[in-house]
1. Assuming 11 is relative contact order in percent (Cα under 8 Å, 6 or more apart) as calculated from a single structure, say which of P, Q it is.
2. With mean projected area of the Cα convex hull in nm², for residues 24-143 alone computed per structure, which member of P, Q shows the largest figure?
3. Using the calculated result 4.6 for distance in nm of label points 7 Å out along Cα→Cβ at positions 208 and 448, pick out the matching structure from P, Q.
4. If mean count of other Cβ atoms within 10 Å over residues 288-295 is calculated from each of P, Q, which structure is the one that comes out at 22.2?
5. Quick check on the output: 0.05 is FRET efficiency 1/(1 + (r/R0)^6) of positions 224 and 424 (r between Cβ atoms, R0 = 25 Å, to 0.05), derived from one of P, Q. Which one produced it?
6. Given a value of 137 for volume of the Cα convex hull per residue in Å³, point me to the structure among P, Q it was derived from.
7. A value of -25000 was derived for helix-only ellipticity at 222 nm (-39500 (n - 2.57) for each DSSP H run of 4 or more, over all residues; to 500); which structure in P, Q was it taken from?
Structure P
Amino acid sequence: MSDTIQNIEIEFLTADDYEELKQAMISAYQSMPNAYWKRSHIEALLRKFPEGQIVIKVNGKIAGCALSIIVDSKKFEELHSYKEITGNYTFDTHTPKGDVLYGIDVFVNPEFRGLRLGRRMYDYRKELCEKLNLRSIVFGGRIPNYHKYSDQITPKEYIEQVKSKKIHDPVLNFQLSNDFHPVRVLKGYLEGDDASEDYAVLLRWDNIYFEKPNKSVSAIKKVVRLGIVQWQMRPYKDWKDLMQQAEYFIDALSGYKSDFALFPEFFNAPLMAEFNHLHEPEAIRKLAEYTPPILKEFAHLAISYNINIITGSMPELVNGQLYNVGYLCKRNGKVERYEKLHVTPDEERVWAMKGGSGLQTFDTDCGKIGILICYDVEFPELSRLLADEGMEILFVPFLTDTQNGFSRVRHCAQARAIENECYVAIAGSVGNLPNVHNMDIQYAQSMVFTPCDFPFPTNGLKAEATPNTEMILIADVDIDLLTELHNFGSVKNLKDRRKDLFVLKKR
C-alpha cells in the first residue's frame, strides 16, 4: 500500500462523505454488526460541532474518521455509559461552554492500517483541545482482547498487564502510546461490545497549556524579560547617592521593558566606608540602619518604573540579631521579604550574622519565582522544595571575592536549572572596596541558565555578562517551554524522582 500512496490529508467531515464513511465503518467494526452511524447522527454532529468531526483520506479515499463533542465535566461522573455521554445518541450533551473534548469515535479502515493514521487523528484532537483551551481529552476506550482473559483476571488486572507488556491489546496499547492514561474501568459502557465484555477504560489526555478562565484584567506573562545588574562597587557620598546609581540601572532596564531587575547581594556595602574605623560587627550593624530608607526607595521605583525589583540583599537587625535579607518590590506596590538561610562561615565569624528560617515561592505577574541568596544555591534541597511549589524562575543575588567562590555559585546555579527544570538568573558585584574591611575585592560574571534540552541552548546558558565589568544583562525566557519540558522532555528530572525511596519536605 505504501508504494502506491500519493496523498494523505486530514479534512473536515461533510454530509457528502456519508455513504463512503458508512462503508469504512462497516469494514472497521466487522466484529460488531450494524455498528455504523446513521446519516441523522452524522448530520447532528456536523450541526453542533463541525470542527470536531474529521476524516483522513488516502489518495482521496476515506481511510479513517474521528468524531468528538465538547462536554461539561461537572455534569458527568467518571462512571458513565456511552449512551449517557452522547445523550442517547442525540449529542445534546455537547456544549461549547464545556471544558472537555470527549472522543465519540475513532477508527481506521483495515485496508489502511499500519500507516499510523490513527496517530495523526489523535494529534489533530490534541491541537484542537489546545486551540479551544479545553482541560483535557476523554473517552471510553475498548479492550477488545479482554474476552480471552475474562475468566482469569479482572479488567483492572488486564489493564495493568497490558501496561506492563504482558498482554497485547492493539487498541489500549495504541492509546497508551499516545500519552493517554487510564482513569478508571467503566462497566456496561458500550452495549454490544462483546469482545470487551461491555467493559471500557476511561482514558484521559491532559492539556498542559490549559488556562483556567481568569476574570482579572491582568494575566500571567508567558515570555518574561529578565534584567540583571552587574553592580560596580565604588565609593558613594551617602545612601541617596547610591540609590541614584541604582535608579539609573532601573531606568535603563525599564526602558527595555524588562519585567524584573535583579541586584546583587550586599550591593550597598560601599556605605560601610564611613564606619571603617569601627570593628566589623559594629560597622555592618551601622550599615543595617540604611536598609529601611533604601527599601522604601526601591518600592517607589518599582511602581514608578513599572518593574519588579529584587533588591539583592542588605543587612537587617531584628530584635538585636543580624540577618542577611532582601526584598521583592512588585510593580503593583506589594513588598515581600526573603532571607539568607545559610550564612557563610565568614559572615558568622566576622559579623556574627545568623541564618534565617523562611523559605517560600513568590507569586508575580510573571508566574511563581524563588529567590536564594548566594550560598543558599549550593544546597540543592532548597531549590527542590521551591520547585515542588511551582517555581519557574530562580533568582540568585550573590557576592564572591575570588574565582573559586564564583565557580561554586555558578556551577551550583546551573545544576539547579537542570534538576528543577527552571530558569536561574544570578547577579554579582565587581570591583574593589579598599576602604571597607572584609569587602576588599569582588569577582563576578552574571548569567541566565536554562535546562539542557532541545528547546533551550545546548549548553544551558541563555545569556552571560562580561566578567568583572559593570553592565546590565537582559534575557527573555519562555515559561511555556518549561511546561513542555516537564511533560515531554528527553528526561523528566522532576517526574522521574523515586519518591518510593526518598521524600523531601519542609518542617
Structure Q
Amino acid sequence: MKMIIEVVFVAYIILMVLIGIYEYRRTKGLIDFYLAGKNLGVLVVSFSFFATYFSTAAFLGGGGFGFLAGFQWSAFLTLFHIIFAIAAWILIAPPMKKLADKHGALTIPELFKMKYGKLAQVIAALVILFFFQFYMISIYKGAGNLFEVMLNLDYKTGLIITGVVVMLYTAIGGFRAVVMTDLIQGLLILFGGIALFVTLMIYLGGPINAINSLQSFNGVINGKDLFEFGKLAPPPIMKAGMVIPFILSLTFAISVAQLASPQLVVRFIAAKDERVIAKGMVLTPLIIGLFAICVFSIGPFGWLIIPHYDDPVKYMKNPDLVVPFIAMKLFPIGLSALLLTAVIAAAMSTINSLLHVLATSFVRDLIQVGVKISDDLALKLTRLSVFVFALLPLILAVNPPGYIVVIVGLSFSVITATFLIPLVAALYLEKPSKIPAITSMIAAVIVSIAWYLFCYKVYWIYPVVPGLIASVIAYVVSYGIESRILHRASVKT
C-alpha cells in the first residue's frame, strides 16, 4: 500500500514541476509572472480561488475540529464559507477588476497606493510579509502531519518535501504556474473531499443511520452533545462558558477572509474580462459549498470510527489527525493514494499563492517604492524572493504553535481586519480618504494583536471581531475629523 501511495505522489510532484517548467517558457515579462498576463478563464480563476483558499487547514483543521466541537462547528463553518464566497464574487470581484485595469495595479498594496498613497502601500505590504509567513506555518504543519500518518515519514522530511517542490515551481513559472497547478490541485481537492465523505457515509450505512448511531454513542463523550449548540469546545473555553462566542467568531474569522485576503482577491485582477467574473460568481460558491458540506461534516463521525482502533483522547488533544486517520482506515489502496495527493495538493496550492504574493509584494510594494529598478531586475528579485520566503515558515513549522485552526484563525483575523475596510472604501467610494484608510489599517493590526495577547483567553472571541470593529471606528472617526478640518479651512479661505 505504501508503495502505491508513493508512486502516485511522486507522479504528482513530477507533474507540478513540469508545469512550472512549461509555464516558465510562456512567461515573457513581469505582468506574466505577476498576473499571468491578465488572461485567465473562468475554470482557472474559480478553481485557483478555491484551491488557494482551502489548504491543509481545511482538510485537517476544518474537517477534524468537529471531532472536538461537534456539528455546531461544521454547520457554521459551512454556512459562513458559502455566504462569504458569494459576497466576494458579487461585491468585491467586479469593481476590483475595473479599478485594477484602470490604474494598472499588479498587487493589492499597489491598488491601495493608487487610492491612498505610498504609506498605505507599505503598511499593506508589511502586513502581508509578516502574517502570511505566520499562516504558512499552519499549512506546513498540516503537510508534515499528513506525511507522518499516511506515509510513516518523519515530520521534518514531510516539511522539506512540501517546501522544496512548491518553491521550485512557483519561482520558475510564476503566477502562470501557480494558477495552472491550482486547477489540477483544485480538482484533486474537490474529488478527495467528496470521495472521503461518500466513503464514510457508505461505511456507516448512510447519513440517517450514521446520525442515529452517533446520537446513541456513549463513551468519552455523549453522542447527543455533538448535535447541541454551545455544548462542546476545548476544555478552557467550556469552563469559561464562552463556547458560542468562540465557535461563531472563529468560523467567521476563517470564512470572511474570502472578501479581502490578497492571495485570493488578486485572482479577480488576473481574470480575462468581466464575463469571466460573472461566470465565476456561480461556479466558485458552488464548488466551495460542495467541498465545505462534505469535509467539514466528517469530524464528528470520527467517534464512530476511532474508538475501534485507538484511544480517542489522543485525537481530542490533536484533532488535526482525525481526517487522515479515518481515510487510512476506510479507503482502499488506490483512493488512499489519491486522498494523500489531494491533501498535499491542498497544502501546495495555498503555499504557492502565499509565496507568490509575498515575493511580489516585497519587490513591487517595498523595494520598488524606494528604489527604481528595471522590470528584468524586478523579475529576478521576485524569483529569488520566493526561495527566501519559503524557508522561514518552514523552519518555524518544525515546532509549530497550537492547533492548525487556531493559527489560521489568528492570521486571517489580522489580514481580514487590516484589508477589508480600506478595500471596500477603495472600490465603492469615488474619492476615498487617505488618512482614514491608513488609520483603520493601523488600528486593525494593533487591536487584533493586542486582543489575541491580552483578551482572547478571557473572552474567547477571535481577534477578527474586535479588529474589524476597531477598523470601522477608526475609519469613521478619522473621516469625521478630516472633514471638519477641511470644512474649517475652506470657511477661512
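Just so it is clear, none of the values below were taken in a lab; they were calculated from the coordinates. Model, not experiment: these values are computed from the prediction. Cβ atoms are built from the backbone, for glycine too; each structure is taken alone.
1. Details: P: 11; Q: 32.
Derived from the structure labelled P.
2. Comparing P, Q, the top value of mean projected area of the Cα convex hull in nm², for residues 24-143 alone belongs to Q.
3. Checking each candidate, the match is Q.
4. Considering all the candidates, the number was obtained from Q.
5. Values: P: 1.00; Q: 0.05.
Matching structure: Q.
6. So the calculation was done on Q.
7. Value -25000 for helix-only ellipticity at 222 nm (-39500 (n - 2.57) for each DSSP H run of 4 or more, over all residues; to 500) corresponds to Q out of P, Q.
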